[in-house]
1. Percent of Cα pairs over 24 Å apart was computed and gave 44; which structure, P, Q, did it come from?
2. Of structures P, Q, which gives -6500 when helix-only ellipticity at 222 nm (-39500 (n - 2.57) for each DSSP H run of 4 or more, over all residues; to 500) is computed from the coordinates?
3. Once relative contact order in percent (Cα under 8 Å, 6 or more apart) is calculated for all of P, Q, which comes out largest?
4. Which structure, out of P, Q, was distance in nm of label points 7 Å out along Cα→Cβ at positions 32 and 64 derived from, given a value of 2.7?
Structure P
Amino acid sequence: MDLSPSRLFNVAYVLFKNVLILAIILIIYHLFIGTIFVVSGVSMENNFHTGQWVYVNRISYLASQPHKGEVTVTKFPGDPKNKKFVKRLIGLPGEKIEIVDSKVFVNGNEMIESYIDKRLIFSENLSRQLGSNEYFLMGDNRAESHDSRIWGPASRKDLIGKATFVLYPLSDFGAIPAPAY
């Protein structure tokens, strides 16, 4: 086996080049295709818990429009530190959102939200007409969630991607269903 300096340099160069290529591929994947988000806080309980790893499909929002009911990861609107949250997409651009007696109405129709505790009492009544680039997001644990009711609607550029899978812990592993309304 040849252990000459030129041979060692060639091995190191090939190794460095391959690691660099892998790093570039992973960065491109993370920025445009998908990423992992670690849930923190109680705003999405009982459906999501602190410490869960969620796969976020970024390309879904690059290739198509977000859909009502999807669980999405979003940047906090106006936060220069790019703090990220997991929330449920409740209202789409142009829709009217109303909250009356802890019930959510979109364009006058009550949303049937099978993913939340029906006994949950949350927030004051609210009425909001969404603009052409506004999305209304809420946590599933409405009484403990800071969301569009407090910080206003999110713009399209704030939506990072659709949460599609719980990866960890393995006891929670599986696809994240989006309710049909």
Structure Q
Amino acid sequence: MKIILMVFLAVLLTNSKSEKIDFGKKKEGKNWQVVNDGVMGGRSQSTISFEDNSLIFKGKVSLENNGGFASMRAPWGKYDFSRYETMTMRFRGTARKFAVTMQNEQVFYLPNYKYFFTPSPDEWQTLEMKLADFETHRMGEATGGTVSKDILSKIIRYGIILYDKKAGDFELEIDYIEFK
């Protein structure tokens, strides 16, 4: 009986019409981590903290020592987003150009996929992004392509990055991310 229940739950979860990451102190997101330009010698700093119903990603981007980015990322894993059409995110924050990122390779110089957005400082926004509209980037430059269903089935990490080539403080508060 337990085996039948486990198989049923596995099928139910893999055929789910949506997947939601609901951030908060007693919710999800504790396994997300910060990755800043210090991995390449830069001096940007950022942190993740939690409110009751949200995650706060904040810090200071520095252009010193060839720096210029701060990011927060989900853990490495196998994410099959090919069954979804959209990603919806509810957020507010500093009016700077952030991007949702997805990657299907661990090597930094291979293509990754981005969707750019700019928060309104004082208002909660809900943005629905078509996954097919995520642009292909290589070494920080757009290549002119977009992500394919095949690539969406092989995502190994996703997250948020700020690399608008501007020094200064930032804050981004996220309520949830949902794939549908």
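Every number in this text was worked out from the coordinates using simple rules, so none of it is lab data. All figures in this text were calculated on a predicted structure; none of them were measured in a lab. Cβ atoms are built from the backbone, for glycine too; each structure is taken alone.
1. Going through each structure in turn, the value belongs to P.
2. Details: P: -6500; Q: -2500.
The read-out was computed on structure P.
3. On the way: P: 25; Q: 30.
For this comparison of relative contact order in percent (Cα under 8 Å, 6 or more apart), the top structure is Q.
4. Values: P: 2.0; Q: 2.7.
Label of the source structure: Q.
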